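So, here's a batch of structures to check.
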Structure 1
Amino acid sequence: MLLSIFFLIIGLILLSKGADVFIDGASNLALKFKIPSIIIGLTIVAMGTSAPEAAVSISSALKGANGVVIGNIIGSNIANILLILGSASLVTNLVIQKNTIKYEIPFVLFISIMLCVMGYCFNGISRLGSIVLLIFFIIFFIYLFRISKESDKYEVKTRSIGIIKIIFFILGGLTALVYGSDLTVNSAIDIAHRLHISDRIIGLTIVAIGTSLPELITCVVAALKKQSDLAVGNIIGSNIFNILFVLGLTGLIQPIEFNKAFLFDGLISIVSIILLYLFTFKKAVLKKSYGICFLLLYFAYLTYLIFK
């Protein structure tokens, strides 16, 4: 049991560090070939923060741990809004761009509802359903590219490193992601079985929070630097990537079963998105008081999961 907990912690550390190193190496590689920074930001950096969720989800699906797959994605999305945005808003009031409120938050709401409908009506995500998710992901990517061309503010800052280090970073980051996901999934499943806890609960709590570490770090640092639009954009983008890209890719590799118990968690995810919209649609600011509400709701949700 203690060994499994130790390996779980090591796995989460490998996921977090692996994603960071991979982003650094891949960004530098793209810059070496003079790929515009906006393209790097919309692809490598954006997907990079969702890399832990992708690695864990694919590994879990291949091992048949569907509870960890769905739990990781829904749990991460809940944690992203309630825990991470709630925490970041305590640092400073988070200003949100109008496009995010007008288009992106409603889009997250739409695909979150779509995920629950898929789970309820079809008992899972089939390969056909995965293709639908990936089509919506392509549509979202085109939207991102178009709005990015209207702004020259977005720049990806990365330290300059040599080609050997770049290759080392990319291979090292990918290796850390692969082994980290394997350790995390195996350890989480072992702990769940030993404590007679379902894969669903483990996926929604420990694994979900652990794989959200890149988003947490990025969001808090952005808030400290008064770049609140980057903080909120990272979270909303991550939630969209998690559902459309991660679940879409995972389901394409291995169809995913959907336990009806996840409908409750999906509802919490939907409620959190609605609250974010209601709190910000008038003044485009997530105040500290709203952040406290988010945190209280998140800890109430965790308490329900633990003591149910």
Structure 2
Amino acid sequence: MTDAPLVRVEHLTHVYPGSDGKKAVDDVSFEIKEGETFGLVGESGCGKTTTGRMLVRLLDITSGSVLFDGKDITSLRGKELLDYRRQAQIIFQDPYASLDPRKKVRDIIAEGIDIHHLAKDREDRDAQVSRLLASVGLRPEHLTRYPHEFSGGQRQRIGIARALATRPRFIVCDEPISALDVSIQAQVVNLLRSEQKARNLTYLFIAHDLSMVKYISSRVAVMYRGKIVETGPADAVYENPLHPYTKALISAIPLPDPENERTRKRIPYAPREQDLRGTLREVDDGHYVLGE
């Protein structure tokens, strides 16, 4: 991992179409260094997925900018946008809805290879797909099967192989484990970590499971009502939360010890407008909190 940001998000805003100015994402800024995992956490509806989809240009950017390796991708069109999408991929939340049920696994994984002309011939295409399938822990006989023949965890592995097929540098992981059984979640997260190490990948990891985000991320941003309210090194944010919303979120993380879980106190959070005013200010080395 280097100190240079691969992704720089500056004052990113998305207004819901036809909503009379209602903002799903409101003036969001952050950086993701090359080779790191940057966690984005918050409750459902806070703008996490919208942010991730803007970064891969699946949603229009109302205002602000996204710089990828120093280049503004906000207004890319045509071939330039296609080239960017080869380098920036997404793993979707729902492994049941994100795979085409009419296609076999071989063709699902090979779609990006075909679109971006990454194979010399049919033999090379099939060899690449076989290597990708093996890298995510699936067997050769799975190539000719359809998505409905797999479990949720297996389908998400297929989705990961599809994202890796274009040899990307950056992947948005949009709640990739939330639809999976708890017993499978760790397997998928460990797969993501091993592929990151092997391919020097950069991740935006979106989730509402704070424990898993702490496990996989080096830095974390907490999102509330479309704004980043706190960001910093994962350990600093979890061990010393500063924003009232962050404190409430962390106090709600379940504890594995039943006795501790019964006796601990949760911190309630009543939304206050002053919690969303001002700008992010640094309170410690790399640890920022929203406030006036």
Original post:
Can you tell which of 1, 2 yields -23000 when helix-only ellipticity at 222 nm (-39500 (n - 2.57) for each DSSP H run of 4 or more, over all residues; to 500) is derived from it?
Top reply: 1
Subject >> Structure responsible for 43, with relative contact order in percent (Cα under 8 Å, 6 or more apart) calculated and labels 1, 2 on offer >> reply: 1
Original post:
One of 1, 2 was used to compute volume of the Cα convex hull per residue in Å³, for residues 62-117 alone, and the answer was 98. Which one was it?
Top reply: 1
**OP:** Taking FRET efficiency 1/(1 + (r/R0)^6) of positions 22 and 190 (r between Cβ atoms, R0 = 35 Å, to 0.05) as the quantity of interest, name the structure among 1, 2 where it is greatest.
**Re:** 1
**OP:** Work out which structure the value 0.8 belongs to, where distance in nm of label points 7 Å out along Cα→Cβ at positions 14 and 54 was derived from one of 1, 2.
**Re:** 2
Original post:
Where does the value 1.9 come from, among 1, 2, when distance in nm of label points 7 Å out along Cα→Cβ at positions 78 and 166 is the thing being computed?
Top reply: 2
Subject >> Structure from which 51, 50, 38 was derived, Cα extents along the principal axes in Å, options 1, 2 >> reply: 1
Original post:
In terms of mean count of other Cβ atoms within 10 Å over residues 94-101, which of structures 1, 2 is highest?
Top reply: 1
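No value in this document is a laboratory result; all are computed from the given coordinates. This one's a predicted model, so the numbers in the text were calculated from it and none came from an experiment. Cβ atoms are built from the backbone, for glycine too; each structure is taken alone.
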